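*Asks:* Take a look at these structures.
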Structure 1
């Protein structure tokens, strides 16, 4: 038995009835047990509904048969809600303080800013796609009532909150991490658009994605020693990476209360201006050095003056590292650590020989041997001579000079950092964290290509991607603290298996929900975040007449 509200053409108001499904042959008909009255107001509906529920329970208690048996053939699938991502994002945004930040901007808006951001992050974690596709798939993640315009209006709302979100990210990491946040790994990449239209942000420049015929923006990212993003900044697409460090340093000092922090960068950021700026702002630093730019009298690439790093007795010869230290010839109060690695030398040699082989083949197969036909890759240029008439020949002298530096690498370390040689080398090796963060952001989370064109929307898109990356890495941190070591792929796979199936019983005209069992990894995630594991099945509201 169930309760239904039915209307008649002869009456202006609906009537509340107790109805029982009765099967007659192959058909199921609804038999009216009792009519409880006409519903004129909402108050009438509430009162009579309670009466109807009590009557139904009493009649069943007195022996009137009720049909609680569910036949599988009577069930039809209505939809599947992949609610694992939404539940986890909701909890992590609360823990990180993001939700509170967005709630403060809610005001009298006719849409929920926090819910829209949660949807955008859940969708990007699950299956990165456009804002239109995010809107279309919202019910699959347990969201509803969000219009497409709400997503774009939310992007306009959150764009000015970038600094606050980054500050909150830093405070969250410092609060939850057992490792001091005393080392910032800094790197720069580019994000391209499938467009040639320039504006105040989009422009042509050196593309790290080899998209030189499309406009781009420059993105600087800062992560901690665990690979958790804590800051970023966007720049016009034609800004050189050496010019990004100083503005980011100034922003770091303005946003965060930081002391005794070491900044680690690759050699693309190495310049006297940047080193001076690091020192001026009170940062220690470990930066890759351009050894070939130093005076030849220093004999930087003379292996005879190098010594092996300590504690390598049991290592194969090809994996041993040799070092040489000296006062940096270009930067004051800085130590230069030059290294030689036989394994790196072998790789440098193989890379060069492979490139020269391709270059030889291109020259041999080109009748004109012109610059245009041969030098399609900028890497070829340093090994070639261009003669009169734009003819190309191999430059053997350049090849020999390049070979003399195989396996050599250098880093500049501020004396104020008070790091041993081994500690400084270890810090520099951890630069892979920011490189990996870029790979995840650009490939897994599909930060690019960017399809927005308004500068504000572009910045909001980058902010949403930053928050998504932070949420993912923050979850990894919390799991590690609880003894669960799950990779991002395992986390996504586990959450994708968490779903709720909504079905309808065509016999009783009721809908129900059946929640999936939780895989082991999902249980670990839910326990870590304090999310309830109770996912029992339940029959719910009436959906048909």
Structure 2
């Protein structure tokens, strides 16, 4: 290949990547405030960032896990801190940062695909990531699992490049990506065992490298991983190692008890494979089945006919998946169920880059195989192009809605303004129905607007000292045993003797997921500005 043709190919590849990244941006960025889900998790995360911005409270722990007895890593908040600090904790700015991280993920997936299957595998993998309903959803609202694929893609890219180029320095990149995934979600820790095993093998086959260099890289990787846990260590020292005790108690109590392990493993496998292509499998079971069969077949084809230099790295990624499925089935029983209307606990998102890259490599392998059997180029690319188009079409029909079902942040912020207009300067006792769901979706905009909101668990206020604001979620009407908009709120009021005498001032819907009721004791506050 001449220097001119090589330069032309580089320009073509760069142009294709820029076009795909532009497509990813055009899919994710328009209407971002309205399309971003806004619920308790988002309010809770933004409250931590608001405390950082206005009071300088540096978070040492991340969001609470599903188990509720330990937390994810604090790096999640530190990662979003720049957007929060520059905008007084504006959720739109924080969501924009998450969207930009999602677009960056497409670029890293492109590099991983290129490393495994060549330039066309990189382009197809990037396209699949750009249009993936899971990748899109993970780029358009505030939630700590959303940037996990960025971390895992960086980790896998470092591993594959180290293996193919026989350069151990790439493991420093892999360690950074793994640390990022581990901090964003505890399931990222699943990467440690398989990647550690591959690193040990890579060290053995790199004996020609000076022992001092290998030792330095090993220490560097360990230091990168450990650095992510320094905030946790600071918290543990000051709080009697409460997180460690919570984690050990969770694991010791049988995290995976209650469901057949084989059944759980099959469900986790289906969710992990189909998720990048169709989203939540229970919402589209037929599409999920088609995607799963297609990806498994493409994986077999890629292993059999793919680029020879990429076969061992492909086996490494297959090993990561083979380890992860039973490990997740054992430690994350919540993956056995999906709750309609809620973001589900996607512990498997660190596997997303593998799935789209394997599909891309399989598509390219088919083209190569057909070209060997039939020298004419058209039939090969027609078949492969048709497969790529089919996966893209399957993804497009499963795109998340352009407007969040709960109305997003603007509706929640408008509801807070309406509450403050009614209650004025009166301190607010805020609570949520059902009791296990916090009212942080409303607490954050109230506090950001300067409202006086009593701390969680506050005692019943003295007469005339506060208004009561209840946030009821109709999604849980059956769980509560009464409907929001009257019956559920009446049950809450009747539950404690000290709540008698409070009169309803105003009740209104804030989107489809919040019914807000405002109560006052004695005289009704004057709502006139």
Structure 3
């Protein structure tokens, strides 16, 4: 009888059965989960990742790790895609997705080896997810966060920031809260995370970081004018220089007078161009390209400021901040093309020259966190923490509910799920019990990462929840159950909801795979191969 392999082209691989497909996929996902889970929580360990461009990352941020690791295994990639969906949607909770999905699959492996069919496990996991997501709203802390109150927002952001930069959350939370509130529109649901920028300046300490209403460019000006106030701005999306012709031409000059006349005509044209900018009312000229020497000469003569912004993304943000339109032709601007800036000044911060653009709220809402720290690596990790804080504020604009932190929610859901599972009569009750056990991965990993003995601490946490203390989470300093909500450490409802949902969806998708059919790789040298495919 012809087998399945003979139906396919040469080079195909066909893996089937529990050993070859299901258990291999589970093993790959478990390995991925073990990499990230040691970075979960305030005392999470750092990972040193060197990407294909030889760029070094030292971070405990799971999203950065997963994006730089380039995971190739198809099953593990499903977990990575779930984590990336969480990062894109909410900007936080990626480690929870990977850790929980890995734990769900590890516990499913035991049931598969005992003879339970993956379909029964998937059904049990789906029932469990529906039950806990229905129960989750009842665990929300009875407190609403006023999105325009800096103190209240800073308290709500303390938990997400503490999980990334433990010990610095009291310094970072007020900065993030102030920056987010400054750029928050009248309808908070339209909040744009791109309006909060971070500029990293090495030196000094985190305590010297500040929030500025406007933009900060990490470079000086091209002209000698260092400060302007209440003036109009013109932005060019190209170089401010003499325009080159599209075709080559030859000019035959027969005398010195003709040479002098040719040079004068070029100067006169440039002066007319710069004078047109000056007459339009603009006192700041911003370019995406270079400034020609002749153009700078006339900009200096008319007393204008020249600023170069090489990044097209920064140029776009500058236009949004000032209300200017980027011109693509070397011509004087019209009144509609001009922007406005309240103050633009060159300063020196810790030996780094920066241009600070302060703005009225009515023109363009943009806030910049000027971040100070000792080294570049610390600054980059702080920037990632602030980015998570800003995304957490966006999550709050969608749903202001908060949950107890420190694994309290997972333990309470686990307790309720055990009781729910005992009432089931089918084979899915075993999967429900394993799901309840998997939820305990969060407090257990928090214990392990903090150097505590999980075997001693977990019974104390279970006992506290059995006694009705629904908000009892882990105090990583003392290793005892404590209500962290009373200390203003919260988890955001939206982040937790989507993390639980995505982790379950990813785990059940992997469990449903029973055959793997792999085509032969395309010919040619492999990526990164040397001459001759070496």
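Every number in this text was worked out from the coordinates using simple rules, so none of it is lab data. Not measured: the values here are computed from a predicted model. Cβ atoms are built from the backbone, for glycine too; each structure is taken alone.
*Asks:* Which one of 1, 2, 3 has distance in nm of label points 7 Å out along Cα→Cβ at positions 169 and 273, as calculated from the coordinates, equal to 5.5?
*Replies:* Numbers: 1: 2.5; 2: 4.0; 3: 5.5.
It was calculated from structure 3.
*Asks:* Upon calculation of distance in nm of label points 7 Å out along Cα→Cβ at positions 153 and 329 from the atomic coordinates, which of the structures 1, 2, 3 produces 6.4?
*Replies:* Source structure: 1.
*Asks:* Please state which of the structures 1, 2, 3 yields -11500 when helix-only ellipticity at 222 nm (-39500 (n - 2.57) for each DSSP H run of 4 or more, over all residues; to 500) is computed from it.
*Replies:* Details: 1: -11500; 2: -20000; 3: -15000.
Computed on structure 1.
*Asks:* Where does the value 5, 21, 26, 28, 16, 4, 0 come from, among 1, 2, 3, when P(r) over Cα pairs in 10 Å bins from 0, in percent, for residues 217-496 alone is the thing being computed? If you can, show how the numbers build up before the last one.
*Replies:* Values: 1: 5, 21, 26, 28, 16, 4, 0; 2: 5, 17, 22, 24, 17, 9, 4, 1, 0; 3: 6, 19, 19, 14, 12, 12, 10, 6, 3, 1, 0.
Going through each structure in turn, the value belongs to 1.
*Asks:* Any idea which of 1, 2, 3 comes out highest on Rg/Rh (Cα atoms, Kirkwood Rh)? Kindly include the intermediate steps, with their values, before the conclusion.
*Replies:* Details: 1: 1.13; 2: 1.02; 3: 1.10.
That would be structure 1.
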